[in-house]
Structure P
Amino acid sequence: MRFISAKAHTVIGLIVGIILLLAPYLFGFDGNQTATSLTTSIGVFIILSELITTSRISPLKLIPMRVHLVIDYITGAFLALSPWLFGFSDTVWLPHALVGILTIGYALYTNPEDGAAR
């Protein structure tokens, strides 16, 4: 059951991107350069990717919602696994894992048909 509209997905994605930009400072891992760089880079990537989907509120309708959702699955998995892939799991892992899993989750429940540009 896919009950999240493409419009709501875009709003959620923008909020997630902003949270990722602020996460190092909110959760106190800004002293870890790798974790901070990765989190802020993914935050910027998520924001930019939300702005180019076929969602009704995206200004540039370049990427079909179905493709965007696949990108979200990959981004979420990468973010969730990044503490172990990049060797900082001994200092911080929960924000990365949690936001990564939630990114996959909200992508799974998004209606891709709802995003067609009209």
Structure Q
Amino acid sequence: MHELAITESMVATVAEHVGEARVARLRVQVGSLAGVVPHALRFCFEICARGTVLEGAALEIDEIPARGSCRQCGAEIAMASFLDFCRCGSAELELLAGQELRIKHVEVQVQTEVQ
């Protein structure tokens, strides 16, 4: 399950950038053709976040549908796999979206000192 390695890297990257601040919410984008299972990513996140500044943070996953552009006719189509064909019959598709795997937003909790 490569989602575990991906999640470990994601948690480490966020923790490094926020320092001691507690993370309240983490939003990631996962393309439908990225080869990552969102459910597995969510499961791994709970495990990888334990004991870090991300523990207890909400993980929001935006699933990005795959879209391609036909190099023959210029049509833009929804794609279910890398082996799809355009309505015109061409297999020459340029992927426009669907391979994303990125951290989109990190929300940290503001900590105030009580005197």
Structure R
Amino acid sequence: MSEEINYSAIGARIRAARIEKGLTQEQVATAAGITPPYMSNVENGNSKLALPTLLRIANVLETTVDTLLYDVTPALVSKYDAEAKTLLEDCSAEERQFLLDLMKHAKEDLRKNLR
């Protein structure tokens, strides 16, 4: 089974995430350890991304690789996963960590009370 990867779609999502963060191609490229021309080629779908590069770009943009690859990865997203993702979209890294810690503690307390 061979599936084509749509690098143009991935590049468009990277561009959209970059613009949403108010970053330039040069800022993202520098932070991700790539050149600005390569970043431009990635956003235009003219370059194939290596996984480590994609991970670095996702980290710079404070998003997930899943978000950048979404339409090229067959995945079933539950209602709860989609709601959590929507809830966290506009959160800073610190806010996300706080909410994650809160969920961990709530889960522990819930399980203690159910025993």
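Given a value of 69, 29, 18 for Cα extents along the principal axes in Å, calculated from one of P, Q, R, which structure does it belong to? Could you put the intermediate results ahead of the total?
Numbers: P: 46, 26, 19; Q: 69, 29, 18; R: 56, 37, 21.
Matching structure: Q.
Any idea which of P, Q, R comes out highest on distance in nm of label points 7 Å out along Cα→Cβ at positions 70 and 94? Largest value of distance in nm of label points 7 Å out along Cα→Cβ at positions 70 and 94: P.
Bear in mind these aren't lab numbers, they're just calculated from the coordinates by the rules spelled out. The model shown is predicted, which means the values in this text are computed figures rather than measured ones. Cβ atoms are built from the backbone, for glycine too; each structure is taken alone.
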